[in-house]
Structure formats: C-alpha cells, structure tokens
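Chemist: What follows is a set of structures to go through.
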Structure I
Amino acid sequence: MKLDMQPLLCGEKTKIEFDLATVPEEEAALSELFPDVEFHTPVSVKGNVKNMSGYMVLTVDSDLSFTSDCARCTKPVDGEIKLSFEREIAGRDTSRENDDYIFIEDKKLDIFEPLTEQLLLEMPSRVLCSEDCKGLCPKCGKNLNEGTCGCETKTTDPRLEILKTLLK
C-alpha cells in the first residue's frame, strides 16, 4: 500500500487523506509473521498525512479481524485488533538507521510497513478461548473443557521409580 506523496511534496496540498482496503493474504509479510493466524478480508486502513511547514506526520487507524487457534485447546478463536498510531515522516537528511521515522521513496510512502510494525506490537503472543481454558489431556488429547477423560493424572518421575522398591 503505497501513497502518492507528489501533491504534498509540491505544495499543492497540506493534507492527504486516504481510505484503503487491503487483502492480508496478498501481503506475504503478514503470512510469514503470523503463519497460524487467518486475517479476515478486507482490512480497512484510514488516515492522513499532514505537512506542517516541512514537518510531516502520518496518522493511521485500522481495524483487523482475525481467527487463530487457542494456545491451550486448539479451538478456533475470533479476535479483533484496533490499531491507531502516528509516525513522523523524515526528510532526506535524516539517517535511515533511525527507527523513529518512516521515509518517502520515489515520491511514494509505504503505509504497510508501519502498519505491520504496529501489528507486531499489538498482536497477542498467545490467544486463548477463555482465561480458564483447561487445554488438552497430555495423554489422550481430549479437550478438558468438555469434561474429564479418565486418564491418570498422577505421574511419577521414571528416575525415581526405583525408590518405590524401598517402601516394600
């Protein structure tokens, strides 16, 4: 998602507003970063770029709906993330190693890169279907949220089995 910055750079406008939609499956970076997450399509990205006498700011608001598996019981879980952020746009004299700024290249501004960075910060590391999810039985694999499975839960460390013979 690249935004044409020519009207802003020429001084024709002081503000460019955008309302874009992207299909996450077409963006390879998202599928590589989140292989177990399915993003619902399309993702709406709204915002603007303001030029205030050479000081430019990108403002973005986006809502992303996704489906992921519960980290404990592997049941599909729907979630939603609302992203809202501002990033400063740097001039040509700013070092490219500075992560605080985004840069205009070939008179175009890539909106997807800062959106992906913000998504990395906001995306939960583990998705749970509920806070009290019991998960799966480690022996038989039954979902313990649906009831007990009858497997023996008490286990002894196999290295300590020899000590049972001392008690006999």
Structure II
Amino acid sequence: MPHHAYIGLGSNLGNREANIGGAIRRMGLLGRTLVIRQSDLLENKAVGGPPGQGDYLNAVVEMSTELEPAQLLQGLLAIESSMGRDRGCEVRHGPRVIDLDILLFDQVVCDAPGLTIPHPRLAERMFVLVPLAELVPDLRHPVLKLSIRQLLEQAGSVPPSPGASPI
C-alpha cells in the first residue's frame, strides 16, 4: 500500500529555482514514488547559520511512495549528493545548493539515529508551515495533534490561499 509523504525543499546557492525543480524531477525518478504536487515557491531569509547567506527559496512536495521512511531518506540524500551537496563538509545551517527533509510520512512517528519523523522543527519553521498549509491545511501533526493551519496560526501567520500547483 502506498505511503503519503511531504518533503521540504530549500536552496540558497546558484539558480535556486532550477535547483528545486531539478530535485523534484529526481524525486520522481526514485522508483515506486510519484510526486503528486508541489507548493508555490517561498523566498525567505536564512534561519540560523553564518551571517551573509543568500535568501532561500523553499517549497514542499506531496508524494505517494512505496518506499519505507529509511529508504526514502536514502533516496533524498542521494539526490542531494548528486546535486553537489556534501553534508560532511558544510557549515551547520550554512548555504546549500539543495536541502531535502522528510517533514511528514503518513502518521508515522520515528526517532531513530539520522531520521526523525515528523521533522522535529516543523512546527516552528514558517518556511515549512506556509507551503505545507498551502497543500494540506487540515492535515494533523501526528504528535502535536494540531492541524497544519493551527500550527501556522500559533506561529503567528495567516494561512495562504488554497490551491497548490500540480506537477
């Protein structure tokens, strides 16, 4: 039975829009995975990390996959690597060509080394909540038991208008 996952994407190096588009295309090639739709792109300042970074473009992708969470994570890490990201050499919260994070995976709650689902900072990151609310405002966080819209309201923003752009 297919799983439903939401992946956060971010880029602040090079052609950010092309980087996100390229990552989404590669996600569609993972096998046993279908990218359903993506949110609009959201531009924002870098959060944390060294000063002087360029602005990020962020988005969220909704997908259906037969992969298990660890398999999906390995696929996403391989995409990052193929696009030039070297996690071993980068500064924490520093600039990056692409960043791919599993935000939600069905109603799975997982806290394993290297894999935490739901993403541990999902509820405090506007650059994740805004595009996620565009796609699934009524989806409930499996731990906090609040909808994405409620989390966004708690974080101090008004939900965006509905209507995600299909792939």
Structure III
Amino acid sequence: MEYVRPNGGISRYKKIRYFYEEILQEPLSKSKCNAVAMDYSRIVKNKIIKAPFVKGALRFFEENKNSYNFSIISGSDQKELQDICREKKIDKYFCEILGSPTEKNENLSNFLERKGLEKRKCLYIGDSINDYNAAKENELSFLGRQSGLIDWKEIPETDYIENLSCLTEYLT
C-alpha cells in the first residue's frame, strides 16, 4: 500500500511488475503479468460497477452534457473502463474513454492533438499525483478531487474539491 497510494493513476501492469520484482523479488513473465491483471480486472470491474458514483457526478454530467466535451483519460485498462462506463450507462457523456496500456500522459497529449483543443480552455480533473503530472506536462489547468489518494493541500497552488457537487460553482 505504501507504493499503491502515492502511485494511484498508473497502469496496473506497472503496479503488478513492481510488486513481483521489487517486493517479492521474483521474475515476472509477460504471460504471468497478464494473468494477474485479468484476475485483478474481474475483481475490480464488479466492485466498480456496484459502487456509487462520486457525489454530484451524474447531476453535473447531465446538466452540462451540451456545455462541455467530457473525456476520461485514466491509468485503468481502457477496454475495462469502457465496459464499466457502458454498464453504468455513463459512456454517453464522454467523447472518448482512454486508458492503459497507453500511458496517461501520452493518451492526453494524443487526445488534445486529435481534437484540436485549445489547452487554455481545458481542465483536467483528477484524484492522483499522476493526474496532476499529466496535466502539468500537457500544460493544462488542473483541479484535484479529494479521494484519499493524495492530500491536495500539500501541493502548492493546486485547487481542489471534495466531490463533483460543487464543480459548477467552481467553473463559474
């Protein structure tokens, strides 16, 4: 957990590799890594589908679906993330849902270029230091969401919110 918490938002494949190579000090083949990732995926997918939404999320998306272009750029497995969003019936709110194995920073950079977006008009909202770093590396404004992964008060000059129920107020 000392590794997982500060590295929230990175690919599970990296986390699995770290666990085997650094903690267990065992070699990890690509096939073994993929098998562990599949087991992890089954467990996580079911839990996330059953989990409640972040407070204020559904209302914000519904009220603002015609005002903003939403996307998800995550360290989670892309296909799994797309399946979860479809199962929870929120995929309709997002123009793209991107995840691993492509790194978050690369997905974000490619997304911005593909969509021809003006960086100054974009806001990246995230709950991990990797979200923050991806936003900064791509020269985007960032808003942290308190989820317990990181205490945004410790990151100088970073705005943050507790949940999405106050996002409309923040944006105005």
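Chemist: Of the structures labelled I, II, III, which one yields -3500 when helix-only ellipticity at 222 nm (-39500 (n - 2.57) for each DSSP H run of 4 or more, over all residues; to 500) is computed from its coordinates?
Modeler: It must be structure I, since only it matches.
Chemist: Given structures I, II, III, which gives the highest value for relative contact order in percent (Cα under 8 Å, 6 or more apart)?
Modeler: Comparing I, II, III, the top value of relative contact order in percent (Cα under 8 Å, 6 or more apart) belongs to II.
Chemist: Out of I, II, III, which structure matches 128 when volume of the Cα convex hull per residue in Å³ is calculated?
Modeler: III
Every read-out reported here was derived from the displayed coordinates using simple, explicitly stated rules and does not represent laboratory data. Note that the coordinates shown come from a computational prediction; the quantities given were computed from them, not determined experimentally.
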